[in-house]
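Next up: some structures, all given as C-alpha cells.
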Structure P
Amino acid sequence: MENKEFTIDARQETYRIGKISPVDLLALQMQTDLDNFEQTRTLFKFALEHTEVKLGETWKPVKTPNRDIYMPIGMEEDFEAMNEICLYFMDNELKKVFPKSSESEKTTK
C-alpha cells in the first residue's frame, strides 16, 4: 500500500510517510511519553527519519537516520516545516498506535 502524499504550509515540496514496520510502531507505543524530553526528541527524530520528501523523481528521507543530514537543503533550520511534519506524523501515524485515543476523540466531538 502506497502512503498518501501531503504538503505543508511552510514549504513547497511534497512529502509522504515512508514504510514503518509494525514492530517499530509497537515500540513507539511503549516508549512515547510527551512529558519526557528525550522520548519526545526520539519520537520527532523518528518522524523526520520516516518522512520522505520528493526531490525530482526520487523520494529521500527528510532526516538521514543516525546523521544530521536533512533534505531538502536548509530543512535543519526550518522549525516551522519540521513542526508541521512532526504534527502530521503524530496525527496520521500515531493514531494507528493509539486507537483508543482516537476513538475517545471521536466521541467528544
Structure Q
Amino acid sequence: MAEFKARKYVIAAADAAAGLSVTPGSLGFNPSHEFSKVQIATNDFGGGAGSFSIELSPPNNPGFYPLALLAAPIGGQDIVIIDPYTNDPLWDSLNIAFDGVTDDIEVYLTFIKK
C-alpha cells in the first residue's frame, strides 16, 4: 500500500501576493528523497478567474525554474501532479505564485512515496 504525507496551507487573500514557498524545512522532510511525487490542489480562490503557477528548485541548486509541463498558469481548483519518475525533474523546494485572488487560498499538497 502506498504511503503518503499531506500538508494543507491557508493563505489569506491579502497575503496572496507573497505566494507560497515549500522547503524541506517547512515540510519536515525532503521531497527529493522518498516522497517525491506530489499532487497539488487548491480551492477556487478567484471565483473562476484565479490561477497559480509553480517553480521548482532542484536539489543542491539555489535557483528556481518554471515547471515545464505548465504552458500557462493553472486555474484555481485544478490539480497538478509532479512526478520525477515520469518526465518531471527531481526537486526539493517549490514556489507557488497566485493571480486573480478574490478569496482566501487553500493549498493541499499530497506527497506519495515511491
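Derivation of every value follows stated rules applied to the coordinates shown; laboratory data play no part. This structure is a prediction, so every number in the text was calculated from the model and none was measured. Cβ atoms are built from the backbone, for glycine too; each structure is taken alone.
Couple of notes before you dig in:
- Relative contact order in percent (Cα under 8 Å, 6 or more apart) - structure with the largest value, from P, Q: Q
- With respect to mean count of other Cβ atoms within 10 Å over residues 20-27, the largest value across structures P, Q is given by Q.
- Given -14000 for helix-only ellipticity at 222 nm (-39500 (n - 2.57) for each DSSP H run of 4 or more, over all residues; to 500), calculated: source structure among P, Q: P
- Which of P, Q leads on percent of Cα pairs over 23 Å apart, largest value: P
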